[in-house]
Structure 1
Amino acid sequence: MDQLDKMIIIDLLQNCRQSYQAIAKKHSVTMNAIKKRVQKLLDSGVIKFCIEPNVGMMDGDWVLAFISTTGVENQSEFIAELGQNQMINEVGTVSGARYIIYAVYRGLEELAQFNKFLRSLEPIKDIEVHPLLMTRGSKIELSRQEVKILHCIVDEPRMRLSKIAECTGYSAKTARRALNSLIEGDSIWFGVRLRLQDADSLTFIAKIEWNELQMELPAILGWLSKEFPEYWVPAISATEPILFAAFLVSSVKDITPIIERVQSARFVKSVISIMGGESYSFFDVRRYWLEEIFKEHGLDSFLE
């Protein structure tokens, strides 16, 4: 996976329904080149188109947890057990009998329930939990037209407009207007789920603690983007000056130079590298919330 693939994925993370022509124009390549690359990313499992409500639609927030275990668990069974918790969105394996978990919670009570759930698991040895600073999106009341369109495309996010019109019974003009309202709004995310382990690259996470008196967060994120082409995305702690920066590299030997360069920055207190492994996605409370909206409008639920 090269830099163009990375840029394409970033574009699709922002809006998976944008046209290949628009992406091609942005990167000065042909539409056919973009289409082939996207199809390759889909076929390899690196990306999967998805539609999900933003957490703000249900007054939610994101939390990241690192858990370490005794190492005696059956990994597949343990991950499946984690995925049964409806707050959990993604579970990834990392080095040292550890797991990284992304979850959605609504209020301090649910955050406490999430912590209690993790502590109750048999092989748990240590837990590190970080509520995250992430885009929440806005909370709006979806119209009947918008709900029907979401119902049609939730499992086929790039469905053609003509097929959406046929599915909803709306005219193409009405369907386009309601669809554009959803895309341009800040309540529903049209993006892609990632499985970077299926790319021909290695993923690692740099846990970076920085000195808030020496540099502010926006400047640090800009520095990472400018200095490291391998830098991917951050997860930022809401309670401590800590961020978890994901990097995509060609081989293990590329990791140490990156860590050393990060560590040498005057504003960095400490940095720890964490090797990424397999990741597994699950339907979280946002999808179950959406299914309830479908039911309220007399539409079939896909999860029953």
Structure 2
Amino acid sequence: MTAPVLDTRHLRLLVALEGEGSLHAAARKLHLTPSALSLQLRELEDRLGGKLFERRWRRLHPTAAAAHLTETSRSMLTEMSRAEDEARRLMNGSTGTLRITMACAHSYRWLPALLKNWAVTWPSVEITIVPEAASDPLAWLRARKLDLALVSGETSKDPRIDVRPLFEDELVAVVGRGHSWFARQWVAPESFATEHYWGPRDAFASGTPLGELLGRARVTPRKVTDIAFSSGVPVEMASANLGITVCPRWFVEDAIARRQLAPIRIGKEGLWLSWELAVRAESSTQQLNALVKAMMAHHPKPRRRRSRRPAVGEL
């Protein structure tokens, strides 16, 4: 395929000549002199190797080749105009796509309400969730395959990544009314050794808060049923007194308020996570800043960490 010989001025020339029908009228429309426009037409015909217009009764009539080129030119000019408008909106932050991920699957529970409000305020900015990035969100950010990530415990000193504190979150053991832990305020990690745990097995993986805590205590639950929280099964099984699960306290606040479930602190001081928003340091667009602001306003409001004196008789 040979390189194109037309440029933007030729496209405008063809469209103007077809619409106006004469060299002088087209020149006025394009704010050029007739001689300058005539020179452009001659140059274009020389490049293509043939005549594009025939003069009849003081009007220019396009040849078949010119008609074909003019139709294509009109389409290209329309597309170029659309692309320029889109580029301006992107520069202004009023349109586009933001790619996000959550390192904590529970967080997807509060995301829909945020996205519903976002769609009203930013209808032309689409939010795309990238779940596969959750395993290594900082690497995805550095590779420019992600725009924002909710992370916990990240201590990266990479100057390319900007980490902003969001909220503190307490992981609690959740049990039903008939469970022996129901009236307790906290349990020691060793207590997990006799329990049936319902939930994702990777909650005990090395590097996770629960995995590190139980690893130091050299404890594993008596039985683990590996099932995703999104299924709703772990909480239902805990409510039915068929075992325990572990999740953020805010995740089960409604059931706690109805006294259907009890949140049990893990360890005397609790098991806390510090959640942060990670973005690329140079990605300071209007739409991304607006999303960060929205997430900081709409995230769960867990109870603040506080020191407490352990109750007498707690395990």
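Match the computed value 51 of percent of Cα pairs over 18 Å apart, for residues 128-183 alone to one of the structures 1, 2, and report its label.
Corresponding structure: 2.
Given 4.3 as the derived value for distance in nm of label points 7 Å out along Cα→Cβ at positions 80 and 296, which of the supplied structures 1, 2 does it correspond to?
Checking each candidate, the match is 2.
Which structure, out of 1, 2, was relative contact order in percent (Cα under 8 Å, 6 or more apart) derived from, given a value of 25?
1
Suppose distance in nm of label points 7 Å out along Cα→Cβ at positions 16 and 32 works out to 2.7; of 1, 2, which structure was it derived from?
1
Given structures 1, 2, which gives the highest value for FRET efficiency 1/(1 + (r/R0)^6) of positions 144 and 168 (r between Cβ atoms, R0 = 35 Å, to 0.05)?
Sorting by FRET efficiency 1/(1 + (r/R0)^6) of positions 144 and 168 (r between Cβ atoms, R0 = 35 Å, to 0.05) in descending order puts 1 first.
The value 5, 24, 33, 26, 10, 2, 0 for P(r) over Cα pairs in 10 Å bins from 0, in percent was derived from one model only; which of 1, 2 is it?
The read-out was computed on structure 1.
Read-outs throughout are calculated quantities, based only on the coordinates presented, and are distinct from any laboratory measurement. Quick caveat: nothing in here was measured; it's all calculated off a predicted structure. Cβ atoms are built from the backbone, for glycine too; each structure is taken alone.
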